[in-house]
Structure I
């Protein structure tokens, strides 16, 4: 009988297990991505995130006790001790399992939010679900499940998205948008036709919020409006200026054409700051994540002052987690200290004060 589910494949509402070779290829790709991010230069070179264009006005007399600074915040109704997101990165391999559990444990200790990497591999290979299952070490964190939006055109529907959320015990689902990465990736999934309607149907039927996220090329104001109209509850602009997934795919490509494509489009995209300002202008109230090239707590403070509610970092967390749990804890401590120092030296006691102070200005 033909399915009436608009999010299901034409043949069935259930995922048909792909051939073992396809599942192995997905897992191998995840291992390649992790290796490239840790071992190769895959950062944007000629485009900046834009945070260097802004400076805070220093306040020589903040009239505050440094100990009274409060960086706590909320996102999607959940309390955070500081507005940091350990951005979606990894899963599906033994190394990824070790890193995910270290990252989740740190998020629990420091009160940060966390997103896991794409869970597609765990649908294709259920035995690797354990590499994502971090609730055992992070029972209280704001946790995001993750799937490529394009998979809604490839046998993934409401049932599969609900399963991803359920077995992760996630608070929301990230749908990542990555047309450039798929175009550069050898045998990438490039059928993005009709996805907005499928996203709208999913948002209407999934009981947890859906977050739309780019992967490093940015979400414009006009695209944010379309996504929000479709029912997306939050936006992660994930702009250009940090890790280039076109370059990541170039590094792992064996096909010379795909390798050259990745090099050509290494610096493609909208700078993070430009996305942040554009989306906030058209959607003043939307919960907004700034990621893409943030490298420290000062960048996070700038992002918040420009309208973000949450500051996402990926590579800094990944590198620290690979080094040791101690290195990861040190990074978390420093990020909070950098944010609090910025707040202190601009006379802002709370995150709400920082967002409305007007202390951040464009450099001359």
Structure II
């Protein structure tokens, strides 16, 4: 069986979809040795016929191609099935194609679109793709409900396959690493509270910083570490911090590589992720796998992912978020209980399991 997969997102700055595709494809190669893959990349992605960071594999062939010939590639490459893991289905195989739609954030809240002509066109195309696909894969039961509510996709055509958490996210316990973090980012001995997401309004940094400002005297002098893009057309870490008198407390790191992110997760006194909307919410599992006591939102997919291993708060409730931070920081036993539950919760989500479910779907559709 030959499966084509859109692998363009794994090159360069991956983002959430890129890391999803990266880990899923690697796990797929491990779990089913009777399937071969054609990975489609943008021109210029390969060097000497190889993709940096990927070993040569006898069941994976890379193909660089511009966008325009993709509708015919399925026939040219004799695909049985095509999988578009990034919201689009550029071609089909003998048995059609499937598409992964991770979330419907901009379909639900089109006012946050950054596109000049708005979100209507993109949402219309995504809906048409979902209707054309043999199956629509999504990453949570919440997103499956959104696909039905917003696109009218029957639930029986939607397959929920949860993301996994990479094995690289594990606790760092090297005190020298902690000392280096403190020196590099001027973090006091009191410790720090971690926020990951960027200034995108969906990630809700304003409510988080408002909660910090209201509870500042009860947070024990901890620094506030803000990871992700500090500036967005609809928000700014620094502007928000200044407006709340927190400019001396915050540390804006920008985007971090996986190693640095793992170090911050491992040494955070708290990880706070009060996102307004998530199709899955990978940072929650990454933080739990590294041992960070976690506070997250009680809405969208986040309760489904976090289970009973995090403190859940309504994302618009500044007072409740502040009180949750104060309570957890003052109760070491509760923090340790959440930490242990977090380890257990993260172990339930593996890329191997996601790959087994995905390869089973390929086989079902190809007979």
Structure III
């Protein structure tokens, strides 16, 4: 047995998902009163509206865009957008990891849409210059399970004819989004802010609203997908009148996360924390011979879901490392995604502290030595 790190680090929780570290939570009286109350009560709707307003403030979402809280996490939000808006014109689907591939399945096998599919293997990005601007386009801003992100929105033209539907669930609050290029943005707040799951956020630009009010898809729509009534957008959804019953406890936790983000300096500080964490991990990767980034191009490498490979190692080595560190109470859920190449996935979003990322390095080295010698 090799020795554990000489300076035993604190039991920080590392995860392929969020590591919430929002100290000093002290709910105000309104937050306490809202728990157990109906989401349709005056207080309940006010707290949902506050969550929407804080989202706009922290993310700096333009006034031209509507923000709604919808069912079923990011999956529900993106499905809602696809099923209600796509089909008027051909669509280009972009996929370079498992979640993008899931949207391709929806478009091709379920909705049976006309168009193109542009793919790339894990660790790479499709050729974005091939995206047709007269098509609608669906893509993930940050490929959660590959650690590859689009570098910017420059590949989307201002005079595009189609809509852009962007799954931003592991990018939002950590990477700058080109709001003027994005007609639909979806995410779930648990991914980057460390909240409780089950709720999605749907952000619509003016062109998306125009599509909803002018196009009726030739398919049945479940109640939780319906965004219009009598040809007009249901505005209440974007003012706190949710389609189904949300968890007010989860909403309060989201409000707390947004308040925490404001308190540490807002969006720019969230960017800086994620960048600093990713840079700290990158320094360890560069100094460690047995590990590499899955995303080789730094320009398209994620600063949240950083995916690592172990060249030449047996396929079960990453799983053994992840299991050993979980048993030690050091890191949780850092194994690569089940559909991705065998490897590790380290969450570097703003809810993690750089000191903890640095402290993880010696633990990874210890675990690697344990399972390979």
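Every read-out reported here was derived from the displayed coordinates using simple, explicitly stated rules and does not represent laboratory data. Keep in mind it's a predicted model, so treat the numbers as computed, not measured. Cβ atoms are built from the backbone, for glycine too; each structure is taken alone.
Tabulated values for the structure
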item: Source structure (of I, II, III) for volume of the Cα convex hull per residue in Å³, for residues 35-138 alone, computed value 139; result: II
item: For 35, 26, 17 (semi-axes √(5λ) of the Cα gyration tensor in Å, calculated) the corresponding structure among I, II, III; result: III
item: Of the structures I, II, III, the one that 3.9 was derived from, the read-out being distance in nm of label points 7 Å out along Cα→Cβ at positions 75 and 283; result: III
item: Identity of the structure behind 23 (criterion: relative contact order in percent (Cα under 8 Å, 6 or more apart), calculated), options I, II, III; result: I
